[in-house]
Structure I
Amino acid sequence: MSETAEREQVLATAIREISHIATLPEITLQIIELVEDPKSSAQQLHKVISQDPALSSRILKVVNSSFYGLPGQIGSIDRAVVLLGLNAVKNIAIAASLAKLYRGGELTPNFSAKHVWQHSNAVAIASKMIADQLKLGLADEAFLAGLMHDIGLMVELQYDRSKLIEVIEGVGLDGGGVPAQDLRDVEREHFGADHQAFGMALCEKWKFPNSFVQVTGHHHNPMKLATDARTLPCVIYVADRLAAGLEHGYRVDLPDLSVASEVREHLKITNEVMEKLIERLPTEIEEAGDLLA
């Protein structure tokens, strides 16, 4: 069997094995379907969200956080949809549903599902900041993409916990959490595929928009994508490094935090903008709190 065929088999088996855990709630799938349908209306979205009081209150909590900087307190999903738009509300709903997948306790002293979730929140916030700063017009999409970028690690965790422990130990993290080896190489050695491939397979299974498939599959190597598909993965690539560079930042898959010049060039992001983002990120994370906890 060829290496590619073996890899595809590993991915298919992992996704099949964990599909009883890694399912999005029915309501979230309905929301995605609705928003992807150009004929749907804000009223329909409101009707679906209202069926789930916990989700409604989670969405309102996020909408009312200083992270969105909206005027006054918003007390209804209707108003949230009007102010943020269908797409933003859809992304918040998906984000709220994702949190439950990031469970599984501590695997090693340096690695737990909670670490991945906290890092993913930081990357989501940094991604939105970058998209806003560069006026890319995709801030909400960037937030969700940042939140999801490492979901392949959770696929590995649910699929074979002991193998993932071997991988983390094989990476050789030092006292500051800096890896001696590239996580992706060690993953491919143990699993036959890396977390990018697992994340990509899960997004395809969930029928997510292609932009999320590309982010999960290429947040370490966005320049391998076609030019017109690179922007969002490049944003996540930069945000990943900014979040990992924070004090106590998580960087198990990032031996090097420098940003490749071709990525900077593609985004047209200057040193000045990078410095501004690094300076503001800790405050933004603090203000956002654990929005989706």
Structure II
Amino acid sequence: MGAAALAEPIPLRATAAQTRIRRLLSLLATHAVLMAGAVFMLLPFVWMLMTSLKSPGEIFSADFTLWPRRFSAVENYDRALTTAPLLRFALNGFIICFGILVVQLLVAIPAAYALAKLKFPGRNPLFVLVLLGLCIPVQVPALPLYIALASLGLLNTYFAIMFPFFLSVFAIFLFRQFFKSFPDDIINAARLDGMSEFEIVWRIVVPSAWPAIAAFSVFSAVAHWNDLYWPLIVVSDTRLAPPPLGMMFFADAETGSNYGALTAAATVLTAPLVIAFLVARRRFIEGITMTGVK
């Protein structure tokens, strides 16, 4: 009887060890999948960077090598920076993305606060319309917007590039989800202190919403920095071209088949986005996770 009692803990220890092994294997499998996904996502950037360091003859060589045998970075980047106004394209991208983002925040934050915290007739149907607005791509209103801008003489302007994106239904949806989790007691206390709704929004609610604002800022900047469709319609002046349209002008007029210089130009125009994301990555991840908390 005593020997049997002493033998009972052994299977329990074995089961605990097996559980730890299973957890370790599950953790390793999860990290292996994440690492594979990271490699898959980073491979185009690595390929672009390595190609920008190669000579034209080596790029089309039959032998596959990721690392260049002979570095031609100076020639490629010098040609990319001297034969086309890449820095001007980047400046246009900053102006366009910043202008769009500022107006989007000024419009979306009060609208999202009203949908989340104010009670008024038709609030739920209005939110349904916001959700339906997510289904409408920019190509649908492109023609009437182009005709309106052309009739007003606003083509080939920064305003023409930015105007269709001033209202972001995605921003309204994202901020509304974030504001839903903001405590009502704080808002009611501010109302008792005599603060108006606009003061509550900009002085109390917005300072707590920086993670959501940072997350949306990354989405907005990436989307409009890389947008080609709308600028291709309303811009024909090279001096106003954003990065994607500038790359088209650069590829057609300057480089031809020189993919070393072309990828060097792409690297120069992609670097600001990568740096911006690395700087804001913590706020971005925090904003994405917090908007799902009820």
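Any read-out appearing in this document is the output of simple, stated calculations on the displayed coordinates, not a laboratory observation. For clarity, every value in this text was computed on a predicted model and none was experimentally measured. Cβ atoms are built from the backbone, for glycine too; each structure is taken alone.
In table form, for the structure just shown:
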{"quantity": "Per distance in nm of label points 7 Å out along Cα→Cβ at positions 37 and 237, the highest-valued of structures I, II", "calculated": "II"}
{"quantity": "Origin of the derived value -19500 (helix-only ellipticity at 222 nm (-39500 (n - 2.57) for each DSSP H run of 4 or more, over all residues; to 500); candidates I, II)", "calculated": "I"}
{"quantity": "Value 30, calculated as relative contact order in percent (Cα under 8 Å, 6 or more apart), assigned to which of I, II", "calculated": "II"}
{"quantity": "Cα extents along the principal axes in Å derived as 91, 68, 32 - corresponding label from I, II", "calculated": "II"}
{"quantity": "When FRET efficiency 1/(1 + (r/R0)^6) of positions 77 and 149 (r between Cβ atoms, R0 = 25 Å, to 0.05) is computed for each of I, II, the largest belongs to", "calculated": "I"}
{"quantity": "For 2.5 (distance in nm of label points 7 Å out along Cα→Cβ at positions 45 and 125, calculated) the corresponding structure among I, II", "calculated": "I"}
{"quantity": "Among I, II, which structure scores highest (criterion: distance in nm of label points 7 Å out along Cα→Cβ at positions 29 and 101)", "calculated": "II"}
